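The structures come next, written out as structure tokens.
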Structure 1
Amino acid sequence: MGVAMLPRIVSVVAEPKTASVLATFDNGQLRRFDVTPLLSKGVFQQLQSEKAFAAVRVDEMGGIEWDAGPDLSRDTIYLDGIPI
């Protein structure tokens with residue numbers, strides 16, 4: 001029996017004012033993920049600038065990444081995000 005794969009992110013919108021991202025998955029679900037707890041850690045500190053935070057996109061693995069370097073997996077966003 002194979003491991004079930006979680007859905008892929010097909011689009012993402014940054015919400016810099018609340019340090020959240022709004023991700024749409026290929027199963028039609030929409031999830032909001034609060035990045036605030038990560039902004040004081042390592043490479044995520046670069047996202048404290050609203051301009052840097054806004055430069056988010058879907059990566060080739062179906063997760064998200066920022067121009068500044070940090071990335072988050074689709075699993076993290078799906079499992080820890082709040083369904084909308």
Structure 2
Amino acid sequence: MFLHLGGDVIVPKKDIVAILDIRSRSSVITREFLKTAVEEGFIINTAEPGKEKTYVITSNEIYYSPISCTTLKKRALSSY
């Protein structure tokens with residue numbers, strides 16, 4: 001199955017490692033992790049600048065999404 005992250009981005013559910021609220025970026029370790037990901041080109045932004053609510057870590061990339069964690073979780077748990 002797949003999960004729609006916003007925009008035209010759909011990822012396989014089996015590739016998702018974590019779905020995290022954008023506010024968790026306040027942690028020093030998380031900021032360092034995301035900074036490294038940006039430097040190495042792993043970030044894909046599916047939201048307009050300033051509209052990011054969630055970041056989704058997959059086995060290959062990290063996606064910024066305009067969709068809340070709660071909504072993405074509901075979509076991921078649905079069977080269709």
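Taken together, the values in this text are just the output of simple stated rules run on the coordinates, not laboratory data. Computed from a prediction, not measured in an experiment: that's the story for all the values here. Cβ atoms are built from the backbone, for glycine too; each structure is taken alone.
3.6 is what came out when distance in nm of label points 7 Å out along Cα→Cβ at positions 10 and 26 was calculated for one structure; which of 1, 2 is it?
2
One of 1, 2 was used to calculate helix-only ellipticity at 222 nm (-39500 (n - 2.57) for each DSSP H run of 4 or more, over all residues; to 500), giving -3000; which?
Details: 1: -3000; 2: -8000.
Traced to structure 1.
Assign the value 35, calculated as relative contact order in percent (Cα under 8 Å, 6 or more apart), to the correct structure from 1, 2.
2
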